[in-house]
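Multiple structures are listed underneath, in structure tokens.
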Structure 1
Amino acid sequence: MQIAPSILSADFGNLAQAVRDVAAAGADRIHIDVMDGQFVPNLSFGPQIVEVLRRVTDLPLEVHLMVENPENWVKPFAEAGADTIMVHVESTPHIHRALAQIRETGTKAGVVINPGTPVSAVSFLLPSVDQVLVMTVDPGFSGQHFIAENLEKVDELVTIRDRDDELNYLVEVDGGVNVDRIHSVASRGCDIAVAGSAVYNDEADVATNMKALRKAQW
């Protein structure tokens with residue numbers, strides 16, 4: 001299973017170095033949470049941050065748009081260097097349009113579901129996405145309580161994919177993933193786990209935390 005450190009938990013004053021550190025520690029991709037203070041009660045990064053980070057790493061940059069009207073932000077983030085752009089099905093009545101816009105830029109497209117949203121809400125989108133991100137916390141802040149019941153959605157998504165040879169999306173989990181929970185995530189067949197506080201914390205350095213997460217998967 002891939003590990004995608006979330007820079008929402010990193011030192012905002014040293015983001016470039018924070019990305020270099022996790023890259024050196026074996027991260028598979030970088031997760032960038034974009035929040036507008038409307039869809040979720042917090043503010044974070046804009047396209048300029050993606051542009052800066054694109055210059056300091058070759059790792060895939062996945063942008064998680066927690067914003068209203070995500071269609072307005074697809075092109076700026078794609079042009080900034082995002083490899084994947086993911087949008088919440090709850091954030092727009094025009095989810096097909098948003099995903100089509102992402103694909104038109106040549107960027108991989110992902111759909112995100114909140115803890116209270118069932119898989120059935122995105123079942124009609126599965127043939128047209130590269131990733132499905134399952135939120136295991138309510139989005140907006142790092143370090144929140146893990147909602148374990150949402151791992152059942154991972155089971156469902158993996159089962160649907162395995163039954164249909166034409167589906168090839170990756171299943172991703174975001175929220176509360178740490179050394180105590182990562183095995184339960186990996187054992188469900190999840191492809192990518194986002195880890196923020198478990199990577200960037202004061203208890204140990206980034207390399208030690210990444211190593212602990214890798215080991216705890218099994």
Structure 2
Amino acid sequence: MDSFTELFGTSPLIWAILGAEAAFWILLFGGLAARYLLRWRRLSAIMLIGVPVVDLVLLVLTAIDLASGEEPNVTHLLATLYLGFTVAFGHTLITKADVWFAHRFAGGPAPRPKPKSGPAYIRAAWSEWRRVVLAVVIAITGLLAMQAMIGWRVPASFALANEDVIWGMIIKLVAITAIWFVAGPVYAAVFRSSAPAPDTTDRVSHATESSQGRP
């Protein structure tokens with residue numbers, strides 16, 4: 001418990017973040033279960049609408065915590081990162097979960113397999129990286145707003161910025177975005193640009209069976 005307090009401080013905001021994470025999954029899977037298992041579409045719609053409301057509540061709690069005089073710490077950084085992730089990736093997660101639930105419980109089409117190479121793989125890599133950029137932009141915006149709330153200042157050097165709680169996280173987020181760009185779209189374009197060879201196993205086996213069946 002002492003190490004937990006040393007890392008996250010005594011702010012109740014960390015429990016708000018954990019509660020927001022739990023609420024996200026409860027509302028998501030609860031809403032889908034209400035739609036496909038119980039056929040309660042109105043309740044399902046209300047629960048799924050509540051998913052972005054959780055983000056708004058967490059944003060308000062973070063602002064209140066800082067306005068009360070709390071010094072920025074790892075907890076506030078986690079709040080901004082969580083908000084960026086849920087806004088950028090939340091819709092994709094909801095869509096994938098919805099497709100899976102519809103297929104599993106309502107006879108819907110099976111989820112499309114993730115492409116392994118070719119133009120579809122490159123498009124998926126670009127799409128994922130754009131979501132990363134959106135998440136980082138949202139997080140950095142929150143961090144800059146946090147800095148403005150406690151008093152605007154810009155470190156005089158890169159070394160000082162890297163040691164600062166807020167500016168150090170901004171530097172890390174920019175670095176992660178650059179690394180993701182190389183490991184994502186660049187890697188896809190250089191090493192996975194060729195479309196996969198068509199699977200002719202079934203056609204060959206059918207042709208063999210047909211030829212063997214001829215008189």
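Every number here is computed from the coordinates shown, using simple stated rules; none is lab data. Predicted, not measured: the structure shown is a model, and the values here were computed from it. Cβ atoms are built from the backbone, for glycine too; each structure is taken alone.
Tell me which of 1, 2 gives 90, 48, 30 when you compute Cα extents along the principal axes in Å.
2
Then there is this: Where does the value -26000 come from, among 1, 2, when helix-only ellipticity at 222 nm (-39500 (n - 2.57) for each DSSP H run of 4 or more, over all residues; to 500) is the thing being computed?
The value was obtained from structure 2.
Among 1, 2, considering only Rg/Rh (Cα atoms, Kirkwood Rh), for residues 93-172 alone, which has the greatest calculated value?
Comparing 1, 2, the top value of Rg/Rh (Cα atoms, Kirkwood Rh), for residues 93-172 alone belongs to 2.
So mean count of other Cβ atoms within 10 Å over residues 29-36, computed for just one structure, reads 23.5; which one of 1, 2 is that?
Clearly, the read-out refers to 1.
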